[in-house]
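Undergrad: Alright, structures below, take your time with them.
Where a number appears in this text, it was derived from the coordinates with a stated rule and is not lab data. Bear in mind that the values here come from a model prediction, so they are computed numbers and not experimental data. Cβ atoms are built from the backbone, for glycine too; each structure is taken alone.
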Structure I
Amino acid sequence: MTIDLHAHSTASDGTTPPASLPRLAAEAGLTVLALTDHDTFAGLAAASAAASEVEIVPGVEISCRLDDAEVHLLGLFVDPLFAPLAAELELIRTDRRRRAVRMVERCRELGAPITLAQVETIAAGAPLGRPHIAAALAAVGITDAFTTGWIADGGRADVPKHVLSTVDAITLVRAAGGVAVLAHPRSVKRRASVSDAQLAALASAGLAGVEADHPEQPPEVRDRLREVASDLGLLTTGSSDFHGDRKPVRLGECTTSPEVFAALRESAVSVS
């Protein structure tokens, strides 16, 4: 088995339609792929219907708040029809639009000639997010969108958004019959890095694993995460965090072992 537990489609901020992901995954040699779009299950039905050679794991990547920083939590093997989780994701997505509208306004105030209509066209029906605004900025020649001068966290055009606490998100994922895995906790491209102490607290709250092997985490970071996870009794996964053409990452660039995958599946069954 070759397993990738983190991938995105056009249902959020990826560039690949969900129905095309199973074919691409099979061509990449994968046998299992988790579809983990940001705060939505909208692409799951299409991806599952198109899958023949690849198992599609139902998943979601939830934006969370950990102390003063934003982190992302993967919910794997979750029931997409579990009402409390669906309601919270709907609230997050609704707030995404409010945030995007205000961020476009701030960009315009800063001299960027973009419009909400342009951002919506780029999103093509997906929940509006910063990558869509960044693409609109790039189209008018602003290529440093993800800096504090523009829309990076705390940037001049950034707007706070509604987020769950990470502990509350873990609780929701478990209640939905799934397992919670912390995504890219020490990515070199993110401002916040999750500490050993924070990982310990999340493990106590029901976290099942951490994403150790990830394209944005160098070998020494991956090794340290495996050490900490072992001490805390957490599983360690590997994933590509595939976004199609939006990131220079291929499906299956990092993978999860069959043994860890089996343990995650068993844990999900046990809490459902």
Structure II
Amino acid sequence: MTDRYAVMGNPVAHSKSPFIHTAFAAQCNQALRYEPLLVPLDGFAQAVTDFFAGDGKGLNITVPFKQQAWEMAQVRAESAALAGAVNTLLRNADGLLEGHNTDGPGLVRDLTVNAGGELRGKRVLILGAGGATRGIVLPLLRQTPAELVIANRTVAKAEALQELFAEHGPVQACGFADLAGQRFDWVINATAASLQGELPPLPADLLAPGAWCCDLMYAAEPTVFCRWAQAHGAAKALDGLGMLVEQAAEAFLLWRGVRPETGEVLRRLRQAS
């Protein structure tokens, strides 16, 4: 029997995960099928239960169910536990539902392996203090930056993340107005504002010489944040498509025990966009 995998979400038809994982399976000679599953907003827990009770082996979880997946997971990887969200589910050797969040590891791998960037000893700024930020803070701190600053319009939300992650590394919190006079080696946009053509209020001199920028969002054309980065002297301005492919590769590794090569899949996605 061919192993069954899926992505659950609502909506889900737009998901690139079926293309990505089907390509990974062909590359790695893995017998599996992967499909998108549209789940009713009030039916997530039942859908997960039914999936694993049948022939399901692993799930990716997308909006709006990542928090519910976290709640359902009987065992959580550390990064998922702190993120408060799960995007990958599997049954472990003990038969328990195990939850992971592969977004942060995927981002770090894209920045450091694919792009060749260096986070160690750097000043890193994350824009936004929502769920996307929670999912990437711990993996970024494990790269031992000199400092990681979370800036948010509502400072209390950034301060809550500072408190949550304080024992794992040098985390600070501030409002956007507090960025005046500061310089950063990395600026990561974890807000969704750029998809609406909007930006947080950023000082024109925010970027240190040679700074890199990354937008967790991606689109067919450079996002408004990537355009801002290029206009303000960033050495590189990356979007989130590489992170998407790399987080999928992390999930594939968890499920199948083999890490796929991502370069060709990413190239094909770029061509198609």
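Undergrad: One of I, II was used to compute distance in nm of label points 7 Å out along Cα→Cβ at positions 142 and 262, and the result was 5.2. Which label is that?
TA: Only structure I yields this read-out.
Undergrad: For FRET efficiency 1/(1 + (r/R0)^6) of positions 134 and 230 (r between Cβ atoms, R0 = 30 Å, to 0.05), which of I, II scores largest?
TA: Biggest value here belongs to II.
Undergrad: To test your reading of the models, identify which of I, II gives 23 for relative contact order in percent (Cα under 8 Å, 6 or more apart) when calculated.
TA: I
Undergrad: I, II: which one has Cα Rg over 2.2 N^0.38 Å, for residues 46-93 alone, as calculated, at 1.39?
TA: Going label by label, the one that fits is I.
Undergrad: If Cα Rg over 2.2 N^0.38 Å, for residues 86-189 alone is computed to be 1.20, which of I, II is the source?
TA: I
Undergrad: Still on this structure: Taking distance in nm of label points 7 Å out along Cα→Cβ at positions 6 and 70 as the quantity of interest, name the structure among I, II where it is greatest.
TA: Once distance in nm of label points 7 Å out along Cα→Cβ at positions 6 and 70 is tallied for I, II, the winner is II.
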